[in-house]
Structure formats: structure tokens, C-alpha cells
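Participant: Alright, structures below, take your time with them.
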Structure I
Amino acid sequence: MIYADLHCDTATYIYDRRIGFDSGIHLNHRSLGAYERIYQCFAVFINDTLKNGGMSYFEDVVNYFLPLVRKEKNVVPYITVEGGDVLEGRLENLDRLKQFGVRIFGLVWNGENALAVGAQTNNAEGLSPLGKECVRRLEELNILPDVSHLSDAGFYDVVSCCSGKIVATHSNARRVYAHLRNLTDEQIRIIVSRGGLIGLNVYPPFVSENADINGLLQHIDYFLSMDAENALCFGCDFDGIDTTPKGISDVSDIKKVIKVIKREYGKEVAEKIAYKNFLRVLGGGQK
């Protein structure tokens, strides 16, 4: 089976603890081995309170992590950023990120920084002037803006500042479960209309009460009803979450979800969600 995922925190988790894939993480060597091939976005997480040293931290994480992940022969890594303070307030650092192969850039986490405000801080405040410049520069560099942690106002600021694809790397449907980190119907329609991507998040507080695989399927069913068949993929948030739905303990258990999608919606839809939508936007990557 082939599997692709828009967001995990494994790179940061591994670096901060100076461990490897032989440890008890969600994306451990054994669980990765459940798949023939995995296309995985690895986010470097920059906390909104880190105002200095973001770029050097980013480089340290990547330089430590890439040699380790390249030993996992079935994994194709993509480096992404979660947290705009990596730039240290200087847009020229985006060019440095581009040199490192960054494909997706999340402007903010749950707080507030020089670029934007997170959804769980103030959902009515959006991007700063620097944040708007950042989005325009991202489009020039062909780096996709990630709206998963943005406030609603910030989402629409991104929409107004660029004309290309937008991704929500790890967000669910707000109509199914009313959490500020989940997407509204209008946001879903905009991402779909631009040919972007939505990554299904398995973190229980974003799924349902007593979250399980059926709770995930409710979000999948809703996204499909919103014509997101060509946008939906996975963005599980593994190694960045402290709990998982019933029936899912690590990345190997996503096979269960894919099998149910195939049973309920057919092979073509299952393959789109499992990996084909991801590859349409991000390509096959480089090992």
C-alpha cells in the first residue's frame, strides 16, 4: 500500500530528544514498514514565542533529521515549516528555506507572531502587513501557504494575497465538529476551487467526542459531499499529538482507514485520498 501525509511533527520530536526511528514514536521503523512507499511531509515546528534563532534551529533540525529519515528506504521526505517566526522577521530568509527544499509554510501556530494570529488566539485578527508580504513572496517561490493554524480572518487575508493553491495540512470539517482549528464550508470550497489540499487530522479534539475511525469517516464523508474528492488527503499530526482515536495507535493503523474508504467509496477515491491527491500537488519528491 502507498500512503502520503501532509503533516507530522516527527522531525522536531526526534531532534529535540536526539532519538531515532527505533524509538516509540508514531512514525517508528516498524510502523513505517507497513507501507510499500510513504510520501511524508515533516514539519519543523517553531513556537510562536521564539523570536530569535528560528533559522538556526530550523537548520539544526533538518541537518540532524534528514540523514536519519533517508535510512528509511520506503519513506520520501518533504520538509515543511510550522511557525512563521522561523523567518525572524526577515523575508529574505524565505529564500534560505527554499534552498532547503521547503514545500509548505505555515505562518503561525496557536499564538501570535510577526506574521499572523492563530485561530485559538483571536479568530477575528488576520495577517500583519509583513505577513501579507510573506504570502506574496511564498507564491513567487512556489512554496504553498498552510492555513491550518490561521485565524478565519488570516485565512481570507491569504486568499486575497495570492491566486494559487492553498493547503490546510491538518484540519477537519467544522460543520462535522465545531472546533476553531477545523475548516468552514466556505474555506473548504475555496481550497477545492484553487486545486489545493486538505489533510485529515486524527487528533481526537478535532474529530469528535470519543473519537474513533468512524468519527474520521464522518469528516471524510462530509468533505466528499463538499466536492473535495480531489483535495482530500491525510495530515494526521502524528508525533505532535498526545492522544489518538480508538483503533489508531501509530501510522501503520491508517491502513485501516484507507481500507474502509475503499470499501465505502471505491478504489479510485481511496487512492486519491491515500496518495494521489498529494502527489498531484507536491510531486513525487526526491529521496
Structure II
Amino acid sequence: MEQNILTAVFLPLALAFIMLGMGLSLTLDDFKRVFVYPKGMIVGLCAQLIVLPLIGFLLIIAFGVTGTMAVGIMILAACPGGPTSNLITHLAKGDIALSISLTSVSSVITVVTIPIIVNYSILYFGEEGSVTLPVLQTIGQIMGVTIIPVAIGMIIRKLRPQLSFAAERPFKIASGIFFTLILLAAIFKERENIVTYFTLVGPITTLLNLATMAAAFVLAKLFLLPVRQQISISIEGGIQNGTLGIMIAATLLNNSAMTIPIVIYSLVMFITAIGVIFVGNRLVKD
């Protein structure tokens, strides 16, 4: 499908805007925690960068999904957490500092791992005729809409803290609006097939969401991490940066059909997030 102004221009700009807003809430101290308190970070990164793609791959094999839908699911599984995971962590009374640090560090690491995982998925699942992601070019493009805007946001916070504090809430609201518009646009674009696709990938995306959150929570519990960190790691493992996934599929691969599993997963994760918030508030007593 031909690129349009949504996938070629608005989507990358919207993602960069969202990441800039996340940068406004970050300081260098957030990254220092990675080295000062590495246990929670290591467990969280393992859950997100290893357990999530592995579960996604195994579910694809178990459900017999191939081609476009399989690649779309693996694009999602390769993505880091996003600003939404930080918001849900806050509402669920998780460790917000750990959540932000996990989102930030995984965003840096997945700049390299995304093109590798996606290219392998395209070859393995037989998505014939689909272009592959040039690794170096893709790293540069993803950095342009993720790491660089985050860095700019952090610089603004450092130089103009009052401005960043005042802009943080409007940015969060605007980010939520952008994310919703992107989801609605993706759904509208594939509206004729959305029911069929939900029937096809709805069960697997729902199971992927629940299984990754459960696995991440159990992993954090096995390593005897505090309850708040268990909640954060669980959320980071199951709430992915759907906006980035949609951009990769629709803009970099120019294949809007691959966005369908990502869109459906994004809808599912908002529903399951309600349950996570409820459970988190029951587990954490102020």
C-alpha cells in the first residue's frame, strides 16, 4: 500500500512529540539508578527484551500464524515500553522511577534489536515480497523519533526546569490524544477487514499480553524484588510502544496490514491495564 501523509509525516512526528514529552520527565539520575540498583533493571530488561519476543514467537508457532500477521506480532514483541506504561505504572502504584528507566534503556537497546528481529521474522515467516529493514538506516530513523526527542526533552528540563514542569501535563494529555488518533486512523484504514483480523489475531494478542505480564511478574517475584518493582516490571513486559510498532510497519515497511495485530494488541492492553491498576492498588497499601 502506498504511503500517505499519515504514515510518512504525521506518524513519525507524533511519535517524536510523545517521546519529547517523556524526556521532560527524565533526568540523568534516572539512568544512574540502572547502575546503583541494577537488579530490578536487569530483571525488567530480561523480561522485556528476551521473554516477550520468545513468548510472541512461541505463540505464533502454536497458533499457526504466518506471513503478514506473524511479522506484525513480532514487530510488536520487539518494541520497547512507551509513555503509556509509565502512566499505567503510576496509576497501579508501581515503581515509577524503575518504569521510566526501563522504558528509556529498552528504547536505546531496541534501536539495534528491532531491525534484527523484524528482518529475521520476515525471512522466517515467509512474508514474500515484503521489503526488509536496512539495519543502519533503521537505527538512524528510530533514533530520530525516539532517542533524540527524549534527549531534547531532558535538556529542556535541565536548562528550563520550570518550563518542563509546566509543559509535562499538557504533553501527557496531547500524547494520549495523538496515540488515540493514530489507533483510530489505523483502524479506519483497515475497517473493511478489522473484524476478520480481530477474529484471526485477537486471541493470540490477548494471550500475548496476559502471558507476558504474568511471566514478567513471576520473574520479578522469583528474584525477590519489592512489590512496587514487581508491578512495574509486569507492566513494562506487557504494555508496548504501539505507536512505534505502527510506524515501523506502516512507514518503514510500508505495509499497513502489519499494523493490525499491533492495533488490536494496543486496544487489548488498555482493557487489561484496568485490571492491572486494580490489582496494583490492592497489593500496595499506602
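Participant: Here mean count of other Cβ atoms within 10 Å over residues 14-21 has been calculated and equals 22.8, so which of I, II was it run on?
Facilitator: Attributed to the structure labelled II.
Participant: Hey, another quick one. Among I, II, considering only distance in nm of label points 7 Å out along Cα→Cβ at positions 86 and 198, which has the greatest calculated value?
Facilitator: II
Participant: One of I, II was used to compute mean count of other Cβ atoms within 10 Å over residues 150-157, and the answer was 23.0. Which one was it?
Facilitator: I
Participant: Distance in nm of label points 7 Å out along Cα→Cβ at positions 126 and 278 computed as 3.1: which structure among I, II?
Facilitator: The read-out comes from structure I.
Participant: For which of I, II does helix-only ellipticity at 222 nm (-39500 (n - 2.57) for each DSSP H run of 4 or more, over all residues; to 500), calculated from the coordinates, equal -25000?
Facilitator: The read-out comes from structure II.
Participant: Given 0.65 as the derived value for FRET efficiency 1/(1 + (r/R0)^6) of positions 94 and 254 (r between Cβ atoms, R0 = 35 Å, to 0.05), which of the supplied structures I, II does it correspond to?
Facilitator: I
Participant: Out of I, II, choose the structure whose coordinates give relative contact order in percent (Cα under 8 Å, 6 or more apart) equal to 19 when calculated.
Facilitator: The correct label is I.
Participant: Further question on the same structure: Say we calculate Cα Rg over 2.2 N^0.38 Å, for residues 22-69 alone for every structure; which of I, II gives the highest result?
Facilitator: Top value of Cα Rg over 2.2 N^0.38 Å, for residues 22-69 alone, among I, II, belongs to structure II.
All of the numbers you see were taken from the coordinates with simple rules; none came from a lab. Note that the structure is a prediction, hence the values are computed from the model and not measured. Cβ atoms are built from the backbone, for glycine too; each structure is taken alone.
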